[in-house]
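Okay, got some structures for you below.
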Structure I
């Protein structure tokens with residue numbers, strides 16, 4: 001006998017399959033261990049009362065694939081269901097990643113992240129720029145060029161609040177066992193990436209499947 005919960009799970013899985021792109025349906029749906037990973041120990045989530053599912057993008061400003069992913073990600077995030085909370089987490093694998101990680105959270109602390117996020121990517125990846133944004137002087141100059149107080153930006157990067165956010169970001173990356181970017185974590189239970197799914201468009205399709213699975 002099919003129980004109500006089992007029926008709901010089957011229904012949501014079927015709807016996810018119907019909503020998936022043709023290539024995904026042709027393959028019979030995403031395969032655990034191939035297209036996505038299930039965490040053996042769930043990662044922590046941080047959801048407000050009006051949200052049910054958390055989706056986390058793990059990225060690095062210096063990653064060209066993350067830069068290329070931005071336009072696709074923007075479109076995808078806008079069509080996520082209202083009860084899905086999306087947030088970005090900047091990874092801190094090594095010293096260079098951690099500088100950019102602190103830049104990300106400093107911009108957040110200063111209240112200018114939304115306006116500056118794509119500008120950081122452009123400064124690092126646009127053919128006319130190709131800046132590394134590693135040295136304090138270069139980061140301060142970048143800030144001034146974009147209407148910020150460069151000294152305050154550097155001070156924010158070294159602040160207790162930013163160091164705390166960066167530490168938490170690294171803890172979450174470790175909990176999801178992220179070893180490459182871009183990657184998408186879903187509800188502390190699953191993650192997929194461009195390399196796992198076989199491309200950026202496939203990654204968001206797999207994430208849609210995982211959101212439906214987490215909801216079930």
Structure II
């Protein structure tokens with residue numbers, strides 16, 4: 001009984017971190033979209049929209065951590081594939097927003113509140129991502145580790161949008177934000193393919209074991 005306790009505690013910690021991520025992202029989505037509409041910033045609106053993808057990814061991890069068969073390679077592979085597709089959707093949403101901003105030479109209004117909120121978001125998401133990454137490593141939970149990297153990418157995206165808004169306000173560099181967003185989209189695509197590859201390896205390993 002005592003041997004299972006540390007794992008149970010880690011799973012509960014992982015769940016608490018995911019619930020905190022879901023709560024923050026739900027608020028973030030409303031605030032970012034509201035500030036984006038107010039400042040006419042496509043980047044802020046896109047940042048708010050991609051939060052919906054992160055909410056889905058967090059939901060997948062909660063499902064996996066609470067699933068009775070979470071130790072099964074098949075269930076873990078399924079969770080990894082779902083998180084991978086969330087990464088792909090995130091990349092598409094960010095790319096569409098960035099390309100649209102570049103094509104229209106969209107210049108947002110100054111948004112000091114938006115910049116301040118993005119700075120707070122970057123710190124919160126980086127902290128949550130790091131804590132989830134460490135918990136996932138100790139637990140051996142690939143889906144939790146993958147979703148943790150999504151939170152870290154969200155922090156990077158927040159910094160990119162923040163720098164874009166700041167560069168536009170100070171130097172008129174309206175293109176800085178969409179370029180930074182495209183780099184984040186590339187990182188999201190890479191994570192998605194890595195998760196699919198890991199899921200395929202797990203599925204193959206499960207078939208071999210069953211065979």
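Ranked on distance in nm of label points 7 Å out along Cα→Cβ at positions 128 and 152, which label among I, II comes first with the largest value? Don't skip to the end; give the middle numbers.
Details: I: 2.7; II: 1.6.
Going through I, II one by one, distance in nm of label points 7 Å out along Cα→Cβ at positions 128 and 152 is largest in I.
Assign the value -17000, calculated as helix-only ellipticity at 222 nm (-39500 (n - 2.57) for each DSSP H run of 4 or more, over all residues; to 500), to the correct structure from I, II.
I
Figure out for me which of the structures I, II the number 3.9 belongs to, where distance in nm of label points 7 Å out along Cα→Cβ at positions 72 and 136 was derived from the coordinates. Please report the intermediate quantities before stating the final value.
Details: I: 3.9; II: 2.2.
For distance in nm of label points 7 Å out along Cα→Cβ at positions 72 and 136, the value 3.9 is produced by structure I.
Upon calculation of Rg and Dmax of the Cα atoms in Å from the atomic coordinates, which of the structures I, II produces 18.3, 63?
II
Comparing distance in nm of label points 7 Å out along Cα→Cβ at positions 96 and 160 across I, II, which structure shows the greatest value?
When distance in nm of label points 7 Å out along Cα→Cβ at positions 96 and 160 is computed for each of I, II, structure I gives the biggest number.
Starting from the value 27: which structure in I, II was relative contact order in percent (Cα under 8 Å, 6 or more apart) calculated from?
Source structure: II.
Laboratory data are not the source of any read-out in this text; all were calculated from the coordinates shown. As the structure is a computational prediction, the values presented were derived from the model and not from experiment. Cβ atoms are built from the backbone, for glycine too; each structure is taken alone.
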